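Please treat every number below as a calculation from the coordinates, not as lab data. Model, not experiment: these values are computed from the prediction. Cβ atoms are built from the backbone, for glycine too; each structure is taken alone.
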Structure 1
Amino acid sequence: MKKYLAIGSLVLASVSCTETEVEYIEKEVEKATAGETTLVLDARYGDADFELNKAMDYKFVDGGEEVDLKYEFSNLRYWVSNVILVNEDGEEFLVPDSHYLVEETNEIPIQEGSYNKVYPAKKREEIELSGIPVGNYSGVKFSIGVAPEYNDNLSLQSGELNPLNGMSKSSWHWHTSYIFTSISGEMEVFIDEPESKSFIWEVGSNDYYIQKEVQFESPITISSKTNSTINLEYDVEKSLEIDAPWENSFIGASTPELMEKLTNNHIAAISLVSAEFELK
């Protein structure tokens, strides 16, 4: 009861305040009635942790025969956007400016080296979501990629969007747009003798901006009085399941069918581990 009285007094006091003071009071009230949560996207490779610069086994069928292949990854990057939390009543809250870059990467030349600058090696799997209305939440939705209005106009800003982080490209179409997902490195195949080559698989088109929906096993409470975490797992090995990976070492704008396949794989490879909360 005291909490509501305190908030009520703030609102009543605002009657004689200036417009600036009213805005400040409204923000303070919002803080008092909002919470935060952490969205985790843990990259895995089958039953193992996903790692860069380490050979990882993969098998595929070619001509009816199983072929051994090894991937050695140099980067894994993708955008998570338009994060929506769904409460027990089915009401949705869209996290404002929610564009986040999830990545595990070595150093990357910015704009393919044209700026003579390097994007530093980085690992990021956790996203902090704040300003969430107090409530019990039963699910989360988000999209992989960049929302069309921002993808079509790189001058617009939302969240972490920045064309100078190595996740945009001028060769996609007739205009520069964002790369939605990117995975690259070296692959080695064993047929008659070992043979290796580089691969780069990228997706970037409004046609492949797809939403993922995850339902929790039981609701979590989000408020200023709780700590909560949504733990998801992204199985990179599942996302690599395409026909003839050795022959398709480059995937991009010129291979729309394969971009679509990678997009669907990525969505399917994300699964719930747990959603939990505790009192602070």
Structure 2
Amino acid sequence: MFNECKCVCKLYADDLKLYYVLETDADASYLNALNDWSNKWQLGISYAKCYVMYVGNTSLNTSLFLNSNELPIVDTIKDLGITFDSQLIFTCHIEQIVARAFTRANLIHKCFISRDTNSLTRAFVVYVRPLLEYGSSIWSPHHATKIKHVESVQRRFTKRLPGLEHMRYHERLEYLGLESLEMRRLRHDLIFTYKIVFGLVNDTCSELFEISSSSFTTRGHAYKLFKRYSRIDSRKHFFAERVIQPWNSLPAKSENFRNLASFRNFIKCVDLTNYVSLGF
């Protein structure tokens, strides 16, 4: 029966993930088939680490079992360092990474004997900023309160730097040669989009985008993406939807799309202020 199940299999390092959409309560029987298959090949399942999380509004309301073990239903679950929630709004994940980032930022100010601005800024870039940017294409917030919450880590850190206490945030960023975290997330989205469009990542990602027929007109670049209709408002803020407008508005210079290195340099110079919400 498990062989008949048309599930998607993904491998990441030593992790194996199987994906299958349960459309009816009867589909839950595939879990028993999975359990039988794992026992046959001596790939034991750790039942203590198995959970059920329903995403969005669903009519499914059935208990799921593995080897007679009822799987607990949870509202959040962590996968590859990102905490997913049942509504895919990532509030819990953002709270966690901001708390961790504040802890590290405070340690830098406490532990560094040197009060050299460049050294402190470098420490922030290396040890704090990656916490706030890992996997951002998945969880990047669209609500102003969450955007400001993430930005507050860099805002407060730079305000504590010697000689910068009385500068406004945008002035501090300009002085230090930094960008807002929101702007950096947008640039990361565009670079990731480039990798997908030009086949530099997993083939499955290519299903996220479709080249628009308008790309073959004389206006704009030749890689414009087709924007699908979204029935659900929240979907409009998912990566594959929110990145289309800034991507399609990029200047039409073919040399900028020649390779990834060229695109990275090009995207640093493009004015994207119309696509960020924070005013400084």
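To test your reading of the models, identify which of 1, 2 gives -11500 for helix-only ellipticity at 222 nm (-39500 (n - 2.57) for each DSSP H run of 4 or more, over all residues; to 500) when calculated.
Only one of 1, 2 returns -11500 for helix-only ellipticity at 222 nm (-39500 (n - 2.57) for each DSSP H run of 4 or more, over all residues; to 500), namely 2.
Suppose you compute mean projected area of the Cα convex hull in nm², for residues 207-270 alone for every structure in 1, 2: which one lands on 5.0?
So the calculation was done on 2.
Quick check: 14, 29, 25, 16, 11, 6, 0 is what I get for P(r) over Cα pairs in 10 Å bins from 0, in percent, for residues 39-118 alone, calculated from one of 1, 2. Which structure matches?
Answer for the origin of the read-out: 2.
Supply the structure label, taken from 1, 2, corresponding to FRET efficiency 1/(1 + (r/R0)^6) of positions 55 and 95 (r between Cβ atoms, R0 = 25 Å, to 0.05) with the calculated value 0.10.
It must be structure 1, since only it matches.
To test your reading of the models, identify which of 1, 2 gives 4.7 for distance in nm of label points 7 Å out along Cα→Cβ at positions 47 and 199 when calculated.
2
Given 22 as the derived value for relative contact order in percent (Cα under 8 Å, 6 or more apart), which of the supplied structures 1, 2 does it correspond to?
1
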